[in-house]
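Listed next: structures, encoded as structure tokens.
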Structure I
Amino acid sequence: MDQKIALITGAGSGVGLACAQRLAKDGFTLVLTGRQQDKIDAACATLDGQGHIAVAADVGIEAEVDALFERVETTFGRLDLLFNNAGRNGSAVEVDGLSVAEWNDIVATNLTGSFLCARAAFALMKRQSPKGGRIINNGSISAHVPRPLSVPYTATKHAITGLTRALSLDGRAHDIACGQIDIGNAASEMTERMKEGILQPNGSRMSEPRMDVNDVAETLSYMAKLSLDSNAMFVTVMATKMPFAGRG
């Protein structure tokens, strides 16, 4: 039990990579996953410590998630932390301009992927000895209020909040804690467009402040290191001057 195993989805860059690097410094052994093997291999090579592995998987595909968790259990015998981080944005269009194919793809990555990984982690955490563990979902500021032209992303992030609450309740009997980190404007590939100006609710465009992605990693580190007797169920970490409090 001296070795703590953590799995991070969407770990090849941005928030996922920063969080993996921080948890490795904390002494966790990491399993990194993402769609591109070369990208997660490169991410894995940046981690402190030894024993980390990179396993390519599309979290929206059941068979690939099952194979991922089989690899985790075969290699380590247990899982102590799942960070459901994988996610993507959609086209900036009104709902009648959004194709069903794009809707389904975003739901598959953001919501179904989190469900599939949580389901597999929950089952492993129940049967391992000692049992229990922690699941942390990446919710986003959009789990509170939407940005303009963001129907599929916002819908999935609101659904993640429901997933977090339900898992937190059902996990009590099995020593499984579930929390959510809602991130606002972390400096990553996903938020590059904010530097040039992004649409605001009043129709204007403005450049929005971003925060260091390592501050997200520090927040996740705090949540991950709590004993299973404690749970940071919802934590928001955001760029101090981003226009969030006035949205909605």
Structure II
Amino acid sequence: MNLSRRKFLGQSAAGAAAIAGIPAIVSSCISAEKKENDKYFRFQKGGTILFQGDSITDAGREKQRELPNNPQSFGSGYAFLAASALMNALPELDLTLYNRGISGNKVYQLADRWQKDCLDLNPNLVSILIGVNDYWHKRNGQYDGTVEVYENDFRALLQRTKQNLPNVALVICQPFYVLNTSAVDESWVEPMKEYQTAAKKLAGEFDALWVPFQEVFDEAVKYAPGTYWAGDGVHPSMAGAQLMAEAWLRVVE
């Protein structure tokens, strides 16, 4: 057997193990507290669900029409996969689902567009994944914000949301990184922990559901290399997007 064939078979085996392991990865990080017949009990008939965030949520979606329940308007990432699963599981609820993530966004940029891209949509549930750019752009000199700015801006955004939509359910997703990839190394660990701690603190303050993406990816690298899940350590691969979608769905069950 030549070396290229061995490499291919090795990579294929790792990939197959990772795919088979996704439910186990998610289960090890997120416990299922509800019975099967209670699945997705948080959603109501005619409800509106909004995914918000940066490029990880954006995932290449079209931004002209920004239609609900539309593949092009959802992009190709975890939001599309999670929304598709909900539509498949709950056709009787006639849900309206939007993706309004925008690549490169930090918290203050969410705030700048929050009226149009959140409040005007009158969602029943808002899921927010934000934070990696608040650190990454500071790291590369494109932004001078601090973790304190991140926390204060995020808190103000959540307060504004609750004031305008008092009955809205919130999902706060943990900003994450994947080590041993093209853009992420060990120097990310301690600074990102501060942003993650701030996000989790806010989840507690606002009684939000918490999606522990870091723990999920940390478990995932036991099954396949970091680059299998996110080539640059920030933007998920197809497998990484599926992993995120399953983790998100498990939390909102």
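For which of I, II does helix-only ellipticity at 222 nm (-39500 (n - 2.57) for each DSSP H run of 4 or more, over all residues; to 500), calculated from the coordinates, equal -15000? The value was obtained from structure II. Structures I, II were compared on relative contact order in percent (Cα under 8 Å, 6 or more apart), and the highest value belongs to II.
Looking just at mean count of other Cβ atoms within 10 Å over residues 71-78, which of the labels I, II belongs to the structure with the highest value? Please report the intermediate quantities before stating the final value.
Numbers: I: 15.6; II: 21.1.
Of structures I, II, the maximum of mean count of other Cβ atoms within 10 Å over residues 71-78 occurs in II.
If we compute distance in nm of label points 7 Å out along Cα→Cβ at positions 63 and 95 for structures I, II, which one ends up with the highest value? The partial results should precede the final answer.
Details: I: 3.5; II: 2.5.
Result for distance in nm of label points 7 Å out along Cα→Cβ at positions 63 and 95 over I, II: largest is I.
Here distance in nm of label points 7 Å out along Cα→Cβ at positions 159 and 239 has been calculated and equals 4.4, so which of I, II was it run on? Going label by label, the one that fits is II.
Laboratory data are not the source of any read-out in this text; all were calculated from the coordinates shown. All values derive from a computational prediction rather than experimental measurement. Cβ atoms are built from the backbone, for glycine too; each structure is taken alone.
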